[in-house]
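Scrolling down, you'll hit the structures one after another.
Laboratory data are not the source of any read-out in this text; all were calculated from the coordinates shown. Predicted model only: the values in this text are computed from it and were never measured. Cβ atoms are built from the backbone, for glycine too; each structure is taken alone.
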Structure I
Amino acid sequence: MTRRPNPLVPGFNPDPSVVLVDGVYYLVTSTFEYLPGLPVYRSTDLVEWEHIGNVAERPEQVAVGSVVTGAGVFAPTIRHHDGLFHVIVTVVGSPRGCVVFTAADPAGPWSDGLTITGVDGIDPDLAWDDDGTAYVTYSGLRLSGEEAGRHYGIEQVRVDLTTGLALEKPRSLWSGTGLRFPEAPHLYRRGDHWYLVIAEGGTERGHAVSVARGASPTGPFTGHPANPLLTASGSPRAVQNTGHADLVETPEGGWAMVLLGVRPIGEAQAFSPLGRETFLTDVTWTEEGWPAISAVGLAPRVGTESHGFSFEDATALDDPGWLAVRTTPGAVGRVTDGSLVLRGRGAGLDDPQPVFVGRRQRHLNAVVNSTVDVADGVGGLAARYDERHHFGLEARTQDGSTKVTAWAAVAGLRQEWHSSFPGGPIELRIEFQEPTEAATATGGDRIRLLAGGTLLAELDGRYWTSETCASFTGRIVGLYASEGTARFADFHYTGWETSPAAG
């Protein structure tokens with residue numbers, strides 16, 4: 001196997017799709033209820049990736065303001081055709097539906113998007129035949145109407161990308177080996193064959209990649225006799241839930257797949273703090289013309305990654321890595337007079353649209369800290385999985401002192417720890433650490449909540465993982481205000497990995 005870091009793009013980056021254009025790779029992933037949506041990463045070597053922008057910078061592009069948690073911006077596909085980049089995606093629970101965005105430059109700006117009528121499903125793929133006919137191939141999970149929730153397997157329609165109309169009724173394609181949830185189809189032309197790569201088995205421990213091929217983009221397709229060709233199901237592999245794959249050529253002239261996976265920690269491999277991440281594995285081709293997919297190995301990046309933002313810089317919030325919940329970071333915060341100013345609305349992290357701006361946790365070991373001034377309000381530092389699962393530190397001014405509450409919320413249940421400090425700005429800090437050998441076999445990572453250098457609480461991170469929260473996302477760590485005005489001087493993230501490379 002070619003030695004590349006794995007995960008390729010760490011942290012909350014599921015459902016990857018990649019395209020190679022003029023020697024440069026561009027990769028997009030899902031964002032669900034977060035904005036901006038659909039991060040775009042750039043690489044020239046399939047190793048180092050730069051976050052160059054986001055497809056959905058404007059709320060109206062995806063309209064996720066009212067979507068329920070777990071809905072929103074599902075799995076995208078990025079492709080290049082006739083000088084334009086295309087990203088096609090289903091925005092579940094939004095009036096946008098299945099939408100295609102285009103851009104001449106993948107860093108943006110991207111178009112407002114064209115809704116494709118006649119595609120009732122998720123995980124759309126976009127491909128063109130030699131004569132320019134465009135095909136949308138998708139997972140036929142009905143999202144609305146009397147059949148909402150019913151699954152029709154992998155389907156396909158020809159579409160007009162100028163009008164947004166499907167040109168025919170959906171046809172059924174090959175839908176795998178019979179495992180549940182056939183999804184994530186991608187269609188490719190190689191040699192005399194069209195290859196259909198899909199995921200099946202669900203995006204949890206049974207996730208798998210299966211492949212079929214046919215003489216035309218419409219089929220009929222014949223599945224590989226040894227499908228599924230890739231799965232970690234039932235294995236002790238360090239990377240689990242492997243699936244949702246997209247093929248691409250490598251700089252060396254070979255082939256690889258980008259795909260999603262999780263890194264469960266502990267002896268029992270029960271909990272994955274960072275959620276679904278982007279991984280890569282090698283692909284070779286047999287004499288019979290079938291892909292052979294290598295198992296996904298774990299090879300964390302060596303060294304420390306640090307990101308520091310001083311809000312003395314008026315452009316600090318313009319970095320593409322900031323996220324907000326169902327709205328944009330600029331809609332809830334502004335940088336002025338050397339601070340990030342957040343104005344609370346009387347609600348905390350339980351709210352569907354909290355006053356919160358954060359960034360992805362990208363490492364199993366990390367330290368996040370910020371100095372907050374709460375002379376005129378209430379706010380702090382927090383980590384969010386969803387409305388019912390979050391933790392953090394909240395500061396307020398009371399009787400001339402700064403009162404800090406550490407809290408942990410699990411499935412709507414909440415526990416708090418309180419402490420008092422001298423009045424004035426205070427540093428809040430969250431530390432994440434992989435479990436040590438002494439940790440229980442089923443435990444999670446260690447989470448420490450500190451204020452002014454004092455430890456207020458230590459948590460078992462198993463309660464904020466993709467398995468416990470049943471979430472499609474991952475941990476987002478950031479700054480928030482619940483009442484009045486909270487002012488933040490800075491935000492610092494330092495992360496590193498200690499796990500050795502493993503198969």
Structure II
Amino acid sequence: MKLKNIAFFAIACSAILSSCESFTDVDQKGMNLLSKTSDLELLLNANYYGDWKDLTIICGDALPMDYIPTSIEEPNKSFTQILLAWDENEHATRLPALATDDEFYTDCFSYIGTVANPVLMRVDEAIGPEDHKNKLRAEALTIRAYYEWLVAQKYAAAYDPATAETERCIPYLFETHDIQIPSEQLTQKQVYTNILADLDRAIGLDCLPVAALNRERVCKSFVYAVKAHVLMSMGDQTEAEKAARKALEFGSTVTDYKNLIVSKVNRGGTPIEVLVLGPKFQMEEDYFTNNTQCNGMLITPYNDSMFEPGHYRKDNLSTGYLSSKGSYDPDDPEKDLEAIKNDYIRYYGVPYNSVSDLDSQHNTCGIKTSHMYMILAECAIDRGAIDEAMGYLDKVRVCRINPDVYQPLEGRVTTKEEAIKYLKKSCHGEYVYTMWNFFTRKRWTRKADYKETLTRELLGKTYTITPESPLWIFPFPRNVMEMNPNIQHNYPTR
């Protein structure tokens with residue numbers, strides 16, 4: 001971790017110095033360019049990302065586009081194959097050694113070490129107006145809190161207030177940390193307390209814009225949205241509900257997907273209707289976004305089953321089946337589909353559709369307005385306000401489901417059990433092909449009315465993952481643990 005922290009600062013400086021020719025010089029007063037608030041702000045123009053595909057394997061949404069029979073039967077399983085089989089024994093014995101590095105961990109701490117902390121470290125002494133300094137502070141605090149929380153979601157257990165004071169979590173890297181000293185692995189309580197403190201400090205500065213410079217910069221809605229997610233993960237639904245409402249005060253638009261349907265002709269010459277998410281970084285529903293294409297994943301039957309009929313993400317997202325539709329027998333849809341499935345069995349060993357969307361801009365690692373409606377709906381369900389909850393879901397569903405089949409839930413759903421079913425389907429539609437289904441289903445493993453055992457059938461065998469499974473916790477990357485002896489895995493290993 002010591003070398004990693006040093007590397008982070010070096011990368012930060014090199015990124016600044018290489019982003020513009022003039023950064024290779026000192027200015028005429030003999031000052032480097034990190035001495036001005038206008039130069040520090042350039043650090044915040046990062047291209048945020050996070051590798052999320054391994055999370056989709058664990059939460060049941062997708063499989064890698066490998067030949068599945070070989071993956072399942074291979075005696076010396078790879079990292080991905082262990083996840084594919086939901087193999088708890090290999091997770092405890094072999095997976096830690098295979099986790100040599102992890103792009104998600106690297107990305108998250110890189111944004112903390114090359115964006116957030118350098119800004120916070122330098123902003124007090126920088127030359128510039130105090131209101132500009134406060135804006136930079138608020139953005140940097142929000143970025144640090146968000147990416148610390150994301151790391152905790154993947155590598156630590158789901159938060160439990162009963163054990164939070166003793167259960168291990170992750171390091172929390174402040175700008176004041178001495179990079180010569182390996183960071184400490186804090187408890188859940190310590191980490192989440194620090195996250196909320198950073199967010200509350202950012203909110204207290206009261207200087208974030210309602211509309212950010214672009215959708216990879218922090219706006220007022222985003223800091224409240226992060227806080228809402230954090231509080232939900234802690235089980236504090238009363239405060240989460242307040243934060244979600246506050247986020248929606250500054251931005252409540254939900255994009256209507258029917259306006260994003262594009263008529264095309266696929267490679268088989270068949271006219272098709274395709275959902276194209278975009279334009280790039282201009283989706284008004286995005287509080288904070290990244291630019292990711294979704295491809296290279298096999299769609300599980302469980303994934304398909306979680307969509308409501310007529311959902312544009314199921315029927316119109318660019319997939320292998322949609323791209324091949326009509327290629328074999330355009331006059332007989334069933335025969336044509338059977339031929340396409342046979343191709344997939346030949347290539348991948350299973351007749352599963354695949355995601356192949358190279359046209360859309362998916363927000364895989366950010367937060368949208370629809371997240372806040374999902375949070376409000378869950379809070380309302382747990383308060384017994386079923387009609388209110390379904391009203392929140394309908395605000396999103398009416399923009400996601402083909403109007404030919406759409407029916408409102410408000411007034412029709414009357415029981416908590418049915419309300420939870422529709423909440424799960426609505427969340428799935430919003431979170432699929434992102435990191436969010438993993439985070440949400442993992443959080444639900446702590447809730448009696450929500451938790452469930454997931455199953456998948458592969459080649460005649462049934463695989464399961466229970467709410468109590470340690471598979472919901474990923475191993476820390478081995479290269480990080482080798483550099484920092486303070487870090488221990490947050491699940492039992494053998």
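When helix-only ellipticity at 222 nm (-39500 (n - 2.57) for each DSSP H run of 4 or more, over all residues; to 500) is calculated, the result is -500; to which of the structures I, II does this value belong? The read-out was computed on structure I. Taking 16.5 as the value of mean count of other Cβ atoms within 10 Å over residues 303-310 derived from one of the structures shown (I, II), identify that structure. Derived from the structure labelled II.
Match the computed value 17.1 of mean count of other Cβ atoms within 10 Å over residues 87-94 to one of the structures I, II, and report its label. Answer for the origin of the read-out: II. Comparing distance in nm of label points 7 Å out along Cα→Cβ at positions 39 and 463 across structures I, II, the highest figure is found for II.
For structures I, II, calculate relative contact order in percent (Cα under 8 Å, 6 or more apart) and state which one comes out highest. Result for relative contact order in percent (Cα under 8 Å, 6 or more apart) over I, II: largest is II.
When mean count of other Cβ atoms within 10 Å over residues 79-86 is computed for each of I, II, the one that comes out at 15.5 is I. Here mean count of other Cβ atoms within 10 Å over residues 55-62 was calculated and came to 24.0; which of the structures I, II was it taken from? Going through each structure in turn, the value belongs to II. State the single structure among I, II that was used to calculate mean projected area of the Cα convex hull in nm², for residues 151-366 alone, giving 16.3. The read-out was computed on structure II.
Structures I, II were shown, and semi-axes √(5λ) of the Cα gyration tensor in Å, for residues 295-342 alone at 30, 16, 7 was computed from I. By the measure mean count of other Cβ atoms within 10 Å over residues 167-174, tell me the structure among I, II with the highest figure. For this comparison of mean count of other Cβ atoms within 10 Å over residues 167-174, the top structure is II.
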